[in-house]
Structure I
Amino acid sequence: MKFKRCILKLTGEAFSDPSALDKIANEIKQSYHPKLELAIVLGGGNFFRGRNAALRDKLVTDRAGMLGTVINGILLENILKPFAAHLSALDIKGFVTYYQIEKALEYLQLKKILILSGGTGLPHFTTDTATALRACELNADLILKATNVDGVYSTDPNRDPAAKLIKKISYKETINKNLKIMDQQAFALLQDRKIPLLVFNIFKHGNLKKALAGRQIGSMVC
């Protein structure tokens, strides 16, 4: 099954390594085609994940993380020019255009690769929740969660060599088994709107193109 409108969730940690970012940008460019509508929601983990032990105020770290996603968006837009457009849930005049659903849909219909930063625009919500929210607002057919593993596993494959890949699983099973793919707010939105989620390894060459073409890779959560 081919998908028309997809949301790619890209971890901010991909921006920690310039060579990894170049590879991912090339994967995106090679996957781009005129019949596809693609939006990319960015994380900000390269700025604050695991680095904020001295910062006790979650409001401060959330705001800083949201700003981090905007910086990531500016960088990715520059790499993907002229195919990309960038909208942010944070209104930062002179740097990035403010996100509005109508503007986002317009860019998608123009076949621009739409970069979405700023999370939901509010603290206390993860970029996973932002991804689910944008998928609902933009009527996406599929969410692709880009990771450094091949999909959803029975246990953490980076720690347990006996971990087994699960090719298909329901949202309910995922929650019951406490498989930490996305947070529960995101899952609730996706489950309610019946939007499938594909978890896959974006660092394997050609995987993004295969995923967007509907080929069977990774793990499907639905």
Structure II
Amino acid sequence: MLKLTEKIIYSDLKNRAFTSHDLERLFNTDASQYGAINRALKKKEIVRLHRGVYLLDNRYLTVPPSRFYLASRIDLHSYISMEAALSYHGWIPERTTQTTCITALGRTKTVNNNYGEFAFHHIPINRYEFYTGVSRVEEQQGPFFIASPLRALADLIYVRKIDDPSLDYLTNSLRIEFDDLATLAQEELSALRQAYRSKRVLQLIDNLQEYQQNEQ
């Protein structure tokens, strides 16, 4: 076993995704650890999640990583959304194979590694409103940010360019239950209206508010 791998195992980085900057802190040096990282990669003692982001190989982990935590480390300015978030909240029946995320910076990108496919979609939204309807979740495998069901729906409508986000689309195409739609709070709908300027998303909000008014 390489010295780098052994030191990671006996540190707080053991079950975490880490960067070269984390290793500089671990080794208490400003010197680059790229040589040691490349040797560990060749020996398959660590795996590359994305450029500059790594994780110990499975045989050294005591806590299996979640895809949501890994996504948060691949792109620090992102949150779980769209189909992945809707599945997490139990709003759609399907389990998603792709981890869908929204990112605040850069362009839309797809990352593939040993843990699956991660899609990061950029949306043009005011940075002060970027985390509207988004919360932080703490799990044993690591923390991550995730959209509420409504925010996940709005992001999905925008990214997938759904021109008619009708109740029929929500309940038949996405297979969302009417009972779940009825739980959406007016305050949440109003807050999202302030955050998004997309005509498609605003139409979604109008449709949901009309549905709730008709149900009263």
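Computed from the coordinates by the stated procedures, all read-outs in this text should not be read as laboratory data. The structure presented is a predicted model; accordingly, all values stated were derived computationally and were not measured. Cβ atoms are built from the backbone, for glycine too; each structure is taken alone.
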| query | When mean count of other Cβ atoms within 10 Å over residues 135-142 is calculated, the result is 12.6; to which of the structures I, II does this value belong? | reply | II
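Output the label of whichever structure in I, II has the greatest value of percent of Cα pairs over 16 Å apart, for residues 95-174 alone.
The structure with the largest value is I.
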| Test item: percent of Cα pairs over 20 Å apart calculated as 61, pick one of I, II | II
| said: When relative contact order in percent (Cα under 8 Å, 6 or more apart) is compared over structures I, II, which one is greatest? | reply: I
| request: Work out distance in nm of label points 7 Å out along Cα→Cβ at positions 71 and 87 for each of structures I, II, then name the structure with the largest result. | output: I
| remark: If you rank structures I, II by distance in nm of label points 7 Å out along Cα→Cβ at positions 15 and 199, the highest one is II
